[in-house]
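Every read-out reported here was derived from the displayed coordinates using simple, explicitly stated rules and does not represent laboratory data. Bear in mind that the values here come from a model prediction, so they are computed numbers and not experimental data. Cβ atoms are built from the backbone, for glycine too; each structure is taken alone.
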Structure 1
Amino acid sequence: MSFELFSNLVGAFFTLCIFSFLYKDNPFYQMSEQLLVGISLGYSVVLTYERAFIPFFVQPIFLKHQWILIIPSIIGIFYLFRFSRKYSWLSRYPIAFSMMGVGASVPLAMHNSILVQMRQAMVPIENINLLLIFIGTIAVLLYFFFSKPTPAPMGSLWISANGT
């Protein structure tokens, strides 16, 4: 029996085990579910070790002697203290640094998404294309500003774009 045939049979077996949940919960489904979670976790740990930890931590620090990378590594390790009751307060520091980065990126995102579009909409009307763009922009703004909210279908299960 070749490896390709064997792997196809194993895949078909576990696919049937997963589909057996459609009938009801059974030991075959539970076995295949736990096997999937275990194999996925093991694979992701090895993949993270080989593709992230070694090339971005071990090689730059110990082989290339870039000692400054120890500081972000320690900050990243502080995330793991979240699972300790005694030292969980240390995990707040990397979260604070992350939120500082998010707060610094808000003006940049505002500039990239809103201000550039506003600048492009405020050009002098020199030809018919720019006139049509101007009329379309004004019409859309008037529609959204002066339209009244519509009643939500199916009562309160659906929420419209403006939250009513």
Structure 2
Amino acid sequence: MRPELVVAAAKKGGLTIACGESVTGGLVCAALVSVPGASDAVAGGVVAYTIPAKVGVLGVDPGIIAEHGVVSEEVALAMARRAQQLFGASVGLGTTGAAGPTQHGGKPAGTVCVASVGPAGEFAVTSHHSGDREAVREAAVADALAVLGHALGETHHQPVTRLEQA
């Protein structure tokens, strides 16, 4: 889903978005705020790239990381919940993954976990992408925009292979 469609859907629904990003390194929030009028829909974002940042800034429970791994839907959900809380947003988004070229947290390069929390419920998806770091991160942004579209009720635009309620 294109960023302008995500922003338009949020504005139409009177909703705001907050991002807690790791593998995408702020690219999702940057894509959203590149849209004119995004300030009506984007509350803010946090890049928590390391485990200490995920725990210290986004409040991810170290027990969740120990049990499920840093690259997991559970961690993405925890990041989304905290981003939503930090910014008082309607919808929170979390991204984590292994951009490569090597594995991260026991998950192979190309593994991406994205989650959202909001009025439509909690959703999480894990995808596997090929290519170099840049290609994986670009695919992760596309996954995140699709998850946001789903969270905002725009499910007919989602390219994500699997999207389940958490």
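For this structure, a couple of remarks:
- Looking at percent of Cα pairs over 16 Å apart, for residues 49-136 alone for structures 1, 2, the greatest value goes to 1.
- Structure (1, 2) behind the derived value 7, 13, 16, 17, 22, 19, 5, 0 of P(r) over Cα pairs in 10 Å bins from 0, in percent: 1
- Structures compared: 1, 2; top value of distance in nm of label points 7 Å out along Cα→Cβ at positions 65 and 105, i.e. the largest, recorded for 1.
- At a computed 5.3 (distance in nm of label points 7 Å out along Cα→Cβ at positions 25 and 121), which of 1, 2: 1
- When mean count of other Cβ atoms within 10 Å over residues 1-8 is computed for each of 1, 2, the one that comes out at 8.5 is 1.
- Sorting 1, 2 by relative contact order in percent (Cα under 8 Å, 6 or more apart) from high to low puts 2 first, with the largest value.
- If distance in nm of label points 7 Å out along Cα→Cβ at positions 9 and 41 is computed and equals 0.9, the structure in 1, 2: 2
- Winner on mean count of other Cβ atoms within 10 Å over residues 17-24 once structures 1, 2 are ranked, highest first: 2
- Looking across 1, 2, the calculation of distance in nm of label points 7 Å out along Cα→Cβ at positions 89 and 113 that yields 1.9 traces back to 2.
- Each of the structures 1, 2 was assessed by mean count of other Cβ atoms within 10 Å over residues 73-80; the largest value belongs to 2.
- Given -18500 for helix-only ellipticity at 222 nm (-39500 (n - 2.57) for each DSSP H run of 4 or more, over all residues; to 500), calculated: source structure among 1, 2: 1
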